[in-house]
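Structures are listed in the sections that come next.
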Structure P
Amino acid sequence: MKVDVRARNGSWTFECAAGEKILHAALRNGVELPYECATGTCGTCKATLVRGRHESDWLQAPGHKYVKAEGEFLTCQSHAEEDCLLEVSAIKAAEAGTPAPRALGGVVRGRRWLTHDVAAFDVHLDEPIEFEAGQFALLTVPGVAGARAYSMTNFDRPAGCLSFVVKQKPHGAVSAWLAGDGVEGSRLGVFAPLGHATFRPGLDRHLVMIAGGSGIAGMMSILARATRDAHFSDWDGHVFFGVRGERDCFFLDELDALRARYPARLAVTVALSDVDDVPASLAARHPDLAFATGFVHAVAGLRLKDRFAGVRAYVAGPPPMVDASLRLLLREARLRPDDIRYDKFS
């Protein structure tokens with residue numbers, strides 16, 4: 001099917017295969033329709049149908065609550081039934097050199113528990129892909145409606161394996177599936193890469209990363225590439241990792257190892273939000289990491305007060321934490337919007 005798109009900054013046309021989600025087809029063809037989560041949650045991808053017919057693949061998607069005007073629908077959850085004409089607010093120019101996403105399959109391997117409710121796992125792909133550090137993938141598991149977004153923790157090019165972390169959530173169908181028995185060797189669907197919170201070598205900026213919980217995943221990918229390409233030989237890096245308490249900490253050994261490569265320029269602060277004091281045993285086990293109490297965005301604001309010049313900031317985590325961090329970076333740090341990268345999904 002042919003899909004035509006009109007926006008205030010131009011018009012585009014692309015081909016959409018039978019049963020293919022309209023957003024996926026657009027991105028695969030280099031047309032940057034608006035999106036953030038790409039999972040039917042945030043509503044950013046909504047478009048207005050002017051002509052043609054589409055069908056939604058997941059009528060229970062949470063983002064349908066943002067679809068209110070006549071003809072509006074979520075492009076990440078709908079496929080075209082015939083040639084269509086759509087209207088969207090605007091289409092961004094795709095960043096040069098960013099790999100186009102595509103659909104493929106993979107096998108789950110090596111699930112291991114990092115905390116009481118956070119697990120890591122790998123997906124061995126049917127064929128390698130390329131992605132930018134900081135991007136994410138959509139995973140579709142058997143028997144669960146809708147895809148879920150997870151940021152890659154690794155960085156390889158090309159990558160035959162993608163590594164992820166997942167936090168168990170109350171009533172979370174996919175996280176429960178990944179935590180269950182028999183997941184090893186299971187096949188799932190993958191659509192990747194996606195996301196705009198990317199890092200590339202040659203960026204003449206200090207890096208500030210503010211992550212809450214499993215939001216650290218994409219930051220680990222960025223750190224892997226930045227250290228591999230010696231970014232911290234010339235520029236500073238500040239990582240702020242927020243968790244509730246000691247039992248919620250993970251990746252601290254990995255952060256220790258990354259910091260050891262650039263001890264003069266890469267700093268890592270772990271913010272504990274649900275305790276009054278930092279446990280002495282935790283600080284003793286990781287003497288090269290800094291620890292603080294409080295919400296991670298507030299800790300970052302205090303420790304970097306008046307030190308935001310020449311910074312590219314990355315933010316990831318639960319939506320309230322992302323919103324609070326964006327307020328800090330825009331209002332107090334006075335960073336320009338194009339110096340802040342984030343992908344807001346849950």
Structure Q
Amino acid sequence: MKTVPQPAIAYYISAHGLGHAARAAAVMEAVHQAQPAIRFEIFSTLPHWFFHDCLSGPFTCHALQTDVGLDQRTPLEENLPATIEALNAFYPLDEQMVHNQARQLRRLDCHLVICDIAPMGIAVARQAGLPSLLVENFTWDWIYAGYNDYLSGLEPHIDYLETLFARADYHVQTEPVCAAGSPDLVVPPIGRPMRKPADEVRRLLGVPTGKQLVVITLGGISASVEPFHTHSLPEEIFLVIPGNSTQIERSGSIARLPVQSDIYHPDLVGAADVVIGKAGYSTLAEVYLADTPFGYVSRSEFREAPLLEAFARRHLRSRKVTTAALMDGSWTALVPAMMALPPAGVNRVNGADPAAAFILEVLTQ
């Protein structure tokens with residue numbers, strides 16, 4: 001491998017849930033494993049602790065709204081009128097803000113700007129005279145276009161964002177790709193790797209021997225009220241619900257974990273007998289890497305969802321769980337069938353590794 005200089009890399013990350021942060025963290029950690037001294041300057045409104053839990057190398061967080069994404073009413077339902085209002089307030093990007101950001105990147109000695117999938121970073125990179133690299137399995141203009149036929153006010157933002165995303169100097173797409181283009185590189189799903197063996201995680205959770213560990217996850221978007229039925233669990237199931245408590249709570253065969261927990265979420269996915277949750281990118285990627293059976297709950301109005309579900313059907317040990325089944329508790333009847341699905345039988349490549357290798361090549365150019 002070529003000797004790589006040790007500059008900083010700026011990373012602009014969408015704060016829509018934790019999925020983009022999880023993917024970005026996996027890429028940054030893969031870069032750190034190859035070149036430990038590279039420093040990341042992270043721009044997002046996501047909490048510092050999330051990156052602290054994920055990264056072994058040097059980084060600094062800068063609190064900054066980098067895009068709009070979608071306003072959420074609940075973990076499974078978006079608020080489109082509020083989204084349009086936020087888009088109107090945020091775009092086009094303020095020129096003075098872009099100029100100030102560019103000056104900051106030069107002061108920080110950044111040599112590259114990576115975006116997942118916050119297009120502000122592309123604009124700032126051009127202003128600073130730095131190369132930009134887009135990492136995505138969809139872009140926001142593509143998502144908004146899915147609502148355009150029945151919702152007015154999106155067309156100017158779609159056009160603006162499409163132009164902005166197209167200005168990235170380098171382009172990495174991650175499977176499952178939503179809109180195939182002409183990227184420099186296509187990689188398998190990118191997920192955070194596991195750290196602890198399953199038996200150690202189950203011991204930390206207090207899962208009794210012989211119990212089936214089921215994890216219900218809503219992709220980093222917590223709800224103030226538990227939105228699904230948890231009463232009268234079958235005796236053989238031990239249920240863990242991350243992200244829906246302010247502290248670790250244990251009640252019978254149910255454990256609720258805070259969003260920030262001592263148990264690393266990819267380890268929880270790897271220790272589970274079954275994961276049930278929203279069919280979001282980071283959950284799908286981490287289930288894919290762990291080869292854990294996945295009961296996916298669809299977001300029927302979200303344009304990415306059918307493509308993620310199609311990937312799950314082809315490549316994961318998966319079954320569809322309806323929102324009604326999640327809410328009324330009948331999902332429990334699907335657990336035996338999911339556990340009986342045969343394992344993949346192959347070691348899967350984490351897309352973070354080829355993505356990191358490409359980033360290091362860009363830095364040497």
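If helix-only ellipticity at 222 nm (-39500 (n - 2.57) for each DSSP H run of 4 or more, over all residues; to 500) comes out at -10500 when worked out from the coordinates, which of P, Q was used? It was calculated from structure Q. Each of P, Q could give FRET efficiency 1/(1 + (r/R0)^6) of positions 139 and 235 (r between Cβ atoms, R0 = 30 Å, to 0.05), but the derived value 0.05 comes from Q.
Throughout, read-outs are computed from the coordinates displayed, never taken from laboratory work. These numbers were taken from a predicted model, which means no experiment stands behind them. Cβ atoms are built from the backbone, for glycine too; each structure is taken alone.
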